[in-house]
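Computed from the coordinates by the stated procedures, all read-outs in this text should not be read as laboratory data. Bear in mind that the values here come from a model prediction, so they are computed numbers and not experimental data. Cβ atoms are built from the backbone, for glycine too; each structure is taken alone.
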Structure 1
Amino acid sequence: MKKLGINVLGFESSVPFDFYDVLRQLQVTLTPLNGLVEQLRLVKDSEELQSIKEAIKRAEEAFMATKPRIRPASPRVPLHFDSKRNLRKGDAGAYRLI
């Protein structure tokens, strides 16, 4: 880190101790931060909002294409793969089915 000119390193205070232990070995000043990631995620720019809207549209289309196959006691796995296939048809990009 010193070679990169980094003397102070901020980190989320909720990291596991093992990770913190690795950070301590970097020989830099560690500064714990609380809620930084959450704060950054609060504000969406217009591009991110558009991506979310597009992801919702594609997910709805994929669900509507899968819906006719849903029956009581339907096996979950084939429906999962059907949903994934339908999402890929729409190229769901960063918002893929997990």
Structure 2
Amino acid sequence: MKITKRRLRRIIKEEKTKILNEQRVRRIVRRRLSEYGSSFGDASWSETDDGVRFDVEGHGEGLTESEVYDIMNDPNTDDKLSSDIRAAVEDADEYDGGY
């Protein structure tokens, strides 16, 4: 079966449109799911356009992984909060763009 150049171009254009639409849907779903993030006691994380950010009760929102490690390793941080932060960081590392 022969395919004309015109038909081949149309097929390619249709397939490209399908793929782009699927990617768009996946991106929207990923954003919606990440809006809820994951919470571990007093620590939570969410994926943003700037990467993964953490919220730690009493220490702020939109924190980087480095900042939460500093909080976790601070001698004044209690064991429960350190444990919550550790769980949030491990979950975020495991997530890495999708489970």
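Remarks
- helix-only ellipticity at 222 nm (-39500 (n - 2.57) for each DSSP H run of 4 or more, over all residues; to 500) derived as -20000 - corresponding label from 1, 2: 2
- Structure (1, 2) behind the derived value 0.10 of FRET efficiency 1/(1 + (r/R0)^6) of positions 15 and 87 (r between Cβ atoms, R0 = 30 Å, to 0.05): 2
- Parent structure of the calculated result 56, given that percent of Cα pairs over 23 Å apart is the read-out and 1, 2 the choices: 1
- Calculating FRET efficiency 1/(1 + (r/R0)^6) of positions 47 and 71 (r between Cβ atoms, R0 = 41 Å, to 0.05) for structures 1, 2 picks out 2 as the one with the greatest value.
- Test item: distance in nm of label points 7 Å out along Cα→Cβ at positions 7 and 39 calculated as 5.8, pick one of 1, 2: 2
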